[in-house]
Structure 1
Amino acid sequence: MNDELKKIQKDVARFHQKVASTVTPLYPGIELCYLTFSTDSFSMRHNAISHIIQINYCKAGQIMWEMKNGNRIYLNPGDFSLHTMKACTDSVLTFPNSMYQGLTIYIDLQEASDNPPELLKNSDIFETVLPEKYCRDNSPAFLAGNEQTESIFSAFYNQPEMLMLPYQKIKILELLLYLSKMEFTPQNKLTEYQFELTETIRKIHDQLLQHMEQRITIEELSKQYLINPTTLKNAFKSVYGTSIASHIKEHRMRQAAKMLKETNKSIAEIAQSVGYDSQSKFTAAFKTYFEVLPKEYRKN
C-alpha cells in the first residue's frame with residue numbers, strides 16, 4: 001500500500017481516541033482493517049485517490065453518509081459500500097448511535113492487478129469489475145446486505161486465532177468472486193433520502209417518543225406529515241435501523257423498566273403511560289423483552 005493510504009489509516013487513530021483498529025495485509029494491494037468507533041462523527045481529508053477502493057461493512061451501529069447533493073444514505077448492520085478514495089475526499093461520516101463496529105477492505109487496484117491472488121489470475125476483477133461495475137466515475141455504491149453477503153462478512157469475525165488469517169484470505173476471495181457474479185441492479189442498492197425527508201423522520205421519531213402513552217398509527221402519521229405510508233416505513237427503517245413498531249416498542253420497554261426502578265407507580269399506571277391499555281398485555285410484552293415479569297424486575 002502507498003504512503004498516502006498509510007497516512008489515512010494513521011489519521012483514523014489520531015482523530016479517534018476511542019477507536020480500536022487493526023490492519024492486516026492479506027494479499028499484495030489488499031488490506032483488511034477492523035474498526036470500532038465510539039464517536040458521533042468523523043471527518044477526514046485526504047488526496048483524491050482513484051486507484052484505491054474501499055469496501056465498508058457495517059457489523060453493528062450505523063453510518064450516515066451525506067452525499068454532495070445533500071441526500072443521505074444509511075448503512076445499517078449487514079449493509080456494505082464500495083467507493084474509490086476519490087469519492088470520500090473531505091468526507092464527514094456521522095454515527096447516529098454514537099458507535100460503530102465494522103470492517104474496511106482497502107484494495108489498491110494497480111498493485112492487486114500486477115500481483116493478483118493465484119485464484120484470481122486471468123480474471124478482470126481489479127481491472128474492470130470493481131472500478132467499472134461498482135465505482136464508475138468515482139461514484140459510490142451502497143448495497144443492502146443479504147443472506148449470502150452476511151455469510152461472507154460474518155466469517156471475518158469470531159474465528160480461532162490460529163485460523164483467523166486463513167479465513168480472512170479465503171473470505172476476501174469469496175467476496176470478490178461474489179461481487180464479480182452479482183447482478184448490480186437498483187434492487188441491490190440502498191435508497192438515497194433527501195435531507196428534508198430524513199429530518200421529517202426525526203420529527204416523527206421525537207413525536208412518538210414524547211407521546212408513548214398514545215398509539216399513533218402509520219396512517220395517522222402519513223396524513224399529518226404528508227408522506228406516503230410505504231416511504232415513511234422504509235425511510236424510518238433506514239434512519240433508525242429497525243421498523244417503527246420494533247423501535248418504539250424497545251423505547252416503551254426501557255421507559256417502563258426505568259419507571260419500575262425509579263418510581264412507586266403501580267404496574268397498571270406504568271403500562272398505561274407507555275401505551276398499554278391492558279396490564280396483562282404489558283406484562284406479557286415486558287416478560288418477552290426482559291425475560292422477567294415487571295413485579296420481579298422491580299423487586300430485584
Structure 2
Amino acid sequence: MASITSGPVATRVLHCNLNTTDVEAAMRFYVEGLGLTERMRSVSEAGSSVGLGMDGPTKSIAAFGYDYRGGRVAPAVELVQWRQPATRGETYATPSEIGMQALGFAVASVDEARAACLAVGGTEVGARLSSTDPTVAVEAVLRDVDGVAVELVGDAEAPAGRLRAVRLSVADLGATTEWYRAIGFRLAGGPVAGRFESDDLAWNGDVTVQRLVPAAMENVELHLTEWEGVEPSGRAHELANTRGLFRMALGVDDVRAACEAATPPIVPGEPEYIPLPGTPLGGLWVAFMRDADGVMIEFVERPMDAPK
C-alpha cells in the first residue's frame with residue numbers, strides 16, 4: 001500500500017520524550033550504557049505547557065542525547081525532569097499496556113551493552129522477542145533507571161548504540177497503522193508474528209508487529225505491536241509529567257500548513273512557539289495531538305534543510 005500524502009507529512013522522528021525523576025542518572029544510563037552523547041540541555045524556570053494539558057507556569061530540565069549519527073539524522077532521547085509539577089507516577093508496568101513502551105537499540109555486542117547498562121542502574125528483564133522476520137526480533141530487554149524498557153539487538157557494524165526502533169503497544173493495529181499513514185509514515189513490509197518469552201510471565205505472549213518508517217528519512221522505525229489474547233486496557237498516559245516514555249516529536253516542514261492539512265482522526269492543537277532557553281535553537285513552533293491510542297505526538301517545524 002502506498003503512503004497517504006494528502007494530509008500533513010511527518011518527514012522524520014526528531015526525539016522521543018522520556019520523563020525522569022533524575023536527569024543526571026538517566027543521562028548516565030544512556031551515555032555510559034549505550035554510547036549516546038548529550039548535545040544540548042534546556043532549563044525552563046517559567047515555561048508554558050498548556051499544549052501538553054498542564055496549567056500555570058512549569059519548571060523543568062530537558063537534556064537531549066543523540067547516538068553517533070548526530071543531530072541531523074539520529075532522533076534524540078529527550079530526558080525531561082519535571083520540577084514544577086514534579087515528575088510523578090510510574091512507567092508502564094507490563095509490555096501489553098497501551099502506550100509508548102520501549103526504545104530499541106542496535107549495539108555491537110548485546111552482552112557488553114547489557115553489562116554496561118546494568119553497571120549504571122539498569123535492571124534485567126530477561127525477555128526476548130523471536131520471529132521468523134529478523135527485522136522485528138529482539139535479543140534482550142532491560143529496564144533503564146526509570147523503568148523504561150530498552151530492547152537490544154546485535155549489529156557488528158554499529159560503533160555504539162543506535163536508536164533503531166520505538167515500540168508502541170496498540171489497541172487496534174489497523175486503526176493505529178492508518179493513523180500514522182495519514183501523516184505520511186510508510187509501511188515497511190506487512191504485519192508479522194512474533195513471540196515474547198521471559199521468566200516474567202508478563203513478558204510472555206504472542207504479538208503482531210507492523211513496522212512503519214517516516215516519509216522522508218528512515219532514521220528510526222515504529223514497531224506498532226498488538227498483543228494476542230490480551231484485552232486492551234485504557235489508553236496511553238494522560239499526564240505530561242508521568243514517569244517514562246510519553247511523547248514523540250515528528251518533524252514537519254511547516255507546522256501551520258501541516259495543521260491546516262490535517263483531517264480527522266488527525267486533530268492537532270493550535271500551533272505555538274516553545275522557547276528552548278540555553279540551546280542553539282532558541283525555540284521552535286510546535287503543535288500537539290494524540291494518536292489513535294492516546295500517545296502524545298508533537299509536530300515540530302524543522303524543514304529538512306534546516307541547520308542543526
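The value -3000 for helix-only ellipticity at 222 nm (-39500 (n - 2.57) for each DSSP H run of 4 or more, over all residues; to 500) was derived from one model only; which of 1, 2 is it? The read-out was computed on structure 2. Computing volume of the Cα convex hull per residue in Å³ across structures 1, 2 gives 157 for structure 1. Please state which of the structures 1, 2 yields 16.0 when mean count of other Cβ atoms within 10 Å over residues 55-62 is computed from it. Traced to structure 2. For the structures shown (1, 2), FRET efficiency 1/(1 + (r/R0)^6) of positions 71 and 175 (r between Cβ atoms, R0 = 30 Å, to 0.05) is largest in 1. Looking across 1, 2, the calculation of relative contact order in percent (Cα under 8 Å, 6 or more apart) that yields 25 traces back to 2. Determine which structure produced the value 35, 17, 10 for semi-axes √(5λ) of the Cα gyration tensor in Å, for residues 167-254 alone, calculated from the coordinates; the candidates are 1, 2. Attributed to the structure labelled 1.
Where a number appears in this text, it was derived from the coordinates with a stated rule and is not lab data. Bear in mind that the values here come from a model prediction, so they are computed numbers and not experimental data. Cβ atoms are built from the backbone, for glycine too; each structure is taken alone.
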